[in-house]
1. Consider the structures P, Q, R: one of them gives 26.5 for mean projected area of the Cα convex hull in nm² as calculated from the coordinates. Say which.
2. Figure out for me which of the structures P, Q, R the number -16000 belongs to, where helix-only ellipticity at 222 nm (-39500 (n - 2.57) for each DSSP H run of 4 or more, over all residues; to 500) was derived from the coordinates.
3. Tell me which structure, out of P, Q, R, gives 10.4 once mean projected area of the Cα convex hull in nm², for residues 224-367 alone is calculated.
4. The value 22 for relative contact order in percent (Cα under 8 Å, 6 or more apart) was derived from one model only; which of P, Q, R is it?
5. For FRET efficiency 1/(1 + (r/R0)^6) of positions 152 and 264 (r between Cβ atoms, R0 = 30 Å, to 0.05), which structure out of P, Q, R has the highest calculated value?
6. For structures P, Q, R, which has the highest computed value of distance in nm of label points 7 Å out along Cα→Cβ at positions 184 and 216?
7. The value 14.5 for mean count of other Cβ atoms within 10 Å over residues 72-79 was derived from one model only; which of P, Q, R is it?
Structure P
Amino acid sequence: MSAAARAPWSVFAAVALGTFMATLDSSIVNVALPTLARTFHAGVTQIEWVALAYVLTITALLLPFGRLGDALGRRRVFLTGLALFTLGSLACAFAVSAATLIAARVAQGVGASMVSANSVALITAAFPPTQRGRALGMVGATVGLGLTIGPPLGGLLLSRFGWASIFLVNLPIGLFGLLYARAELPADAPAGPRPAFDFAGAICALAFLVFLTLFLSRGATWGFRAPATLACGLGAPLALAAFVLAERRAREPLVDLSFFGDASFRVPMLALLASFVALFAAVFLVPFYLERIAGLTPDRVGRVLVVIPLLLLAVSPASGALSDRLGTRVLAVTGLATTSAGLFLLGFLLGGAGDRPVSALAIAGGLLVVGLGQGLFQPPNSSTAMGSVPPARLGLAAGLLATMRNLGTLFGIGLAAAVYEGRERVYARGHGVTAAAGLGMRDAFFAAALVALLATLLVALSRPSPPRA
């Protein structure tokens, strides 16, 4: 194979390593939370911020770092992110309290956000349109691999080497990834004068995402009538309105709002948001049912949940390659429809079980259908969105894609929790504990399935545009 032919896949390998690290770290830490709570004598409400601080930081900074990649060069921002993530991992391993660990996780999140915001843009720029779907499908497989390996690897490291090892494992990977990426990623500094950075837009976007994340993640704990919850609930739309106003006035806006006037960009973004709402409704609810109602141990719950990332790992590359031949819309519609069918199946299973818990095997079957749908949908959908923007704005588009994934995660968890808790209380008046839980989850899964179904119709009725070269 010639050097020219190898070059795009060398870029992919460098980017995939960074993506794998960021994804692995988001899943490996969850296994260690009980151990960390005991080690630092922290309560659940404090130690959950070890996970939440990482996700919140990534979500809040994706857009600014995507735009910064366009302004300063995506290679530079990506490499800086890898270095910061690796140093943050070292700081996590030597944390002496829950507070210092959370602060180190914020540093990790900043680095992971710099990596995630520019990964898809680097790959999109490296591959021609005829190979883009395959490459993005392989990115989906990399994400699935990180999610799949995280829980069992975390359990193994915890049992053999202690909690610090789940962070120290990032050091050799990060150092190798940094050296390899420096050698393989092409320089992409923008030509001409450096554009002004939209600080007002970045601050407003940060405020919106922080308020929204806190409202969705902490509202139930604080109480939805508590002053802090009401302040976040009011602050989010006000910050969003301020963000839109700032973008319209900015000379170099963080987000070019005209992007959303193009259906080839707007529709995939909305579909991605909806797909993650549907996906994480299932990911959030199923563990509660399996552990609290079906009585499974945490390790068995983990083996059931691994079905979705395994399907992503197996299906995403094939879906991306097929989209290069068949076009993106057919596979995206099929994937969303399959996701919706899997959620309806889970709802019927749980709602019809009565007072006898549904078996783990049956639930795994429903999750298999959901994972199959997501594997079919995500690569062609990303290819459509990234192929609709000019090369100079690929970093922004990649940041928006990642932001939509994170927002979908938050909305999905919020929707699932709100519907389940509300409906379970209603059903508890005339049913046993198991039946009431099943019926409440049925309604939550049906709500998530309807979101996926609406997205299916949105994509099916959209008019595709030819991708940019």
Structure Q
Amino acid sequence: MALPAETFRPSEKKVLSIGDLTRRIKKCLEDTIGYVWVSGEISNLRPAGPSGHLYFTLKDEESQVPCAVWKGFAGRLRFRPQDGMEVLAFGHVDVYLPYGKYQLIVEDMEPKGVGALQLRFDQLKEKLAREGLFDPARKRPLPFLPRKIAVVTSPTGAAVQDILRTLHTRCPATQVLVYPVRVQGEGAAEEIAAAIGHLNFSMPDVDVMIVGRGGGSIEDLWAFNEEVVARAIFSSRIPVVSAVGHETDTTISDFVADVRALTPTDGAVKSVPRLDDVLIALEDRDAKLRRALRTRADLARSMLDGLRDGRTLGRVEEMAQLLGQRLDELEDRLEVGAGQATYYLREHLESLGHSVSACFNQLPTLARGRVEHLTDILRSRALRTLEGATSSLRESAGKLEALSPVAILSRGYSITRLEATQEILKEARQTRPGDRIVTRLGEGQVVSRVEDDSSHATHKVGDADTKHAAGRG
């Protein structure tokens, strides 16, 4: 009997981490439950993402469980799961450690109910049709008279006997090879596909392949509805006749094969012609060929008789005379045409010569007039350009004269510079006693010498210092 937690001292308590607890639960579930079959309805189905895994929920009236199908198992499912579909799922219970949630890891699954096989049939048919396996353009015609036929079927069923009997009755010369396989049960589809591949690889002399079996339920015929068989037929180099079940039975193999037969016997009928019919057709063609050769011989004999009697030779001589007369007429017409052509050509050349001479005579006059016209245009444009330049020059000279310091001096102003440095004087303090200064007037200039100190400068005009404008600048 477990004691209350209060009776343990703290040092005696065994504390588990959440991870340890979850791992214990995980191991307990795996050891206790193991692999199981579960029935339920699919909901919340998520399409396979980049990982290729499938995730959904299985539920019934009482509860629900999360499910996962890993990529390797998802690729082997023989139908396409959908929301709302009732299924049987096979797998084991697992616990997802990060969240502590249990889930069912599904490794196999099949639809539940009477329509499960029909659903698988419809989904596979739709898939293969999208990939082009049923395209009529790729189907090949059977050879007219095959020399070797391979039959892929069960060696013990009634179907193989019907096929062999029909082939022997219709065309005894045809060689028949029976490739024994299982046609129903676990692994039957893989055996049929392997047989088709082996015949293509190792027996290149086979002209036609019959693949089929006798009638039965949809479960009995299911090997011929498997994808592996459909793809083997699609890849076959040898033309394939699908002869499965009765007339009302339809399998995926019927849609992929080059020829669909209603029954195994009908498959044998469509593979070879009846030898008696071939012989009758050959005799009929032989008779037609003999009649055609006889008619050609009679016609040749009649022509030979006509040549021997001379009737045909007479017509040949007459034809030669007619041809000679025709050649004479053509020669006369050629001479007349050549003369007329020479005359017309000479006239045309003379007319062209006159036209060229007239053009050369008029050329100097036309050129002279053109030169005079261009000269007048050039002279007019030069005068207009010169007048514009003169007017612009006058305008610029007027502006320059208005801005010239000389023009300002003519109105009574003057400019004074130090003679030594030519510095313009603006203030008296710029000079010293004894400095010579030059004053520029409107006409001429005056040279002076500073007598007093620069702050109270006075000017004394030196002897003979006044010069006209024509003297120093």
Structure R
Amino acid sequence: MLACVSSVVLVGAEPRPVNVEVFVGGGQPKFQLVGLPDAAVREAKERVRAAIQSSGYSFPGRRVVVNLAPADVPKAGSAYDLPIALGVLVASKLAPQGCAQVVALGELALDGTIRAVRGGLGAALVASDAGLRCLLPPESAAETKTMGELPVAAVTSLEHALAVGSGEAEPVPISAASPTEPISHDLAEVRGQMLARRALEIAAAGGHHLLMTGPPGAGKTMLARCLPGVMPRLRGREISEVALTWAAAGVPRVDPTLAPFRSPHHSASLAALIGGGSGIPVPGEIALAHRGALFLDELGEFPVHMLDALRQPMEEGHVVVARKGASVRFDTEFQLVAATNPCPCGYEGDRLKQCSCPVRSVERYRRRLSGPLLDRFDLVVRVPRVEAGEMVSGNAEASAAVAARVEVARRRQQQQGRRNSRLGRSALDRLPWHREAASILEGAMQRTVLTARGWDRARRVAATIADLAEADEIAGDHVMEALAYRGQR
């Protein structure tokens, strides 16, 4: 007999259907599993055999062949245990055919209970497209709650899955979505730094890249960590995009609506930053920061080749990771927020402490940040030492007030269908520019080293400043402020 149960494989962040084909026929008792399985998938044979017997069924004493199709795509992990067990029981006529008309995902314990696996949201989306029901462990089913109504049934054991699949039992209730994750840093804790606070607000409103430079202890890192509190919450398709990417990396999300914030250490490998690994490539930090922010603290300590590898993903919004036999695209529409010291000791230009670095050391330190990389930062601000009076005053605006203005600016941008940081040149040309604004931009191009890329980036920042001011057109003041942020690099 032949049975086929649907499952899913994540190729990068894209869920693709997998047909778990099971053949039970004559011959010597043997359990074969084909279709490019890894070690964890091959070990499913023993887990499935024990789970079937623990659930009160007899494992067929005949030849059992399981094919995971398409056979040219590598399969990894323990998530295929449940569909394999369902296929074996249906092909052996120990379960009705309806038990195979599902998309299933789950790891089986030896006693037949089902353990959580990654990829639940991808399986639910595949099931929705195919018009099938999706059987998932309760923990994996919970991650689908944020996507509205999907055909998901939470099952706790193999016996329960058979009963639900045949219509003899009801699935267990799916727990509510995870509670809102508290924001750990608030702008109310930041003293002084009005220019940097303003730049952070503009960056959040338009999704712009931001570089902060200044002496140690001035508040660069603290400002960056306040960014999630002022960024808009994810909605609709954004939630699924981020959830699928994180599922492909096997990283859990506490709050699916919170914009991602990733902060890799400067000792991370290139594969950890960009993506890679053996077999099917997994997402790196830049993909995990999709629709959110990537914070690189101590930017000058990152290897040059890693920083240069960021340039293309920053510009294009995606990266293609190629490995032997697999080429996967990851979306990388992140905003880069970086903090660096002006020199190795950190005190060049400080008003109180003199820099102790040799000239060559400073030059070598600055050469780590290439011109093409710096040109891709929309906003560059100096974060100086905080004055004593500012520390004592304690009257700083909280993140909630800034987030409200950012939300208004983002709603204005939704009319364009994308954030200002992603506007192309033709879309920028169609924006309502005041005559004075165009004149200022032309003069800046003639008098400074503003590049063609810098011209467009300055216009994007000016558009965001106008959105924050709820202005009907982009005025000269908006352009002047945008150019001031480019002049500090």
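1. It must be structure R, since only it matches.
2. Q
3. Only structure R yields this read-out.
4. P
5. Once FRET efficiency 1/(1 + (r/R0)^6) of positions 152 and 264 (r between Cβ atoms, R0 = 30 Å, to 0.05) is worked out for each structure, Q has the highest.
6. Going through P, Q, R one by one, distance in nm of label points 7 Å out along Cα→Cβ at positions 184 and 216 is largest in P.
7. Q
Laboratory data are not the source of any read-out in this text; all were calculated from the coordinates shown. Keep in mind that this is a model prediction, so the values were computed, not measured. Cβ atoms are built from the backbone, for glycine too; each structure is taken alone.
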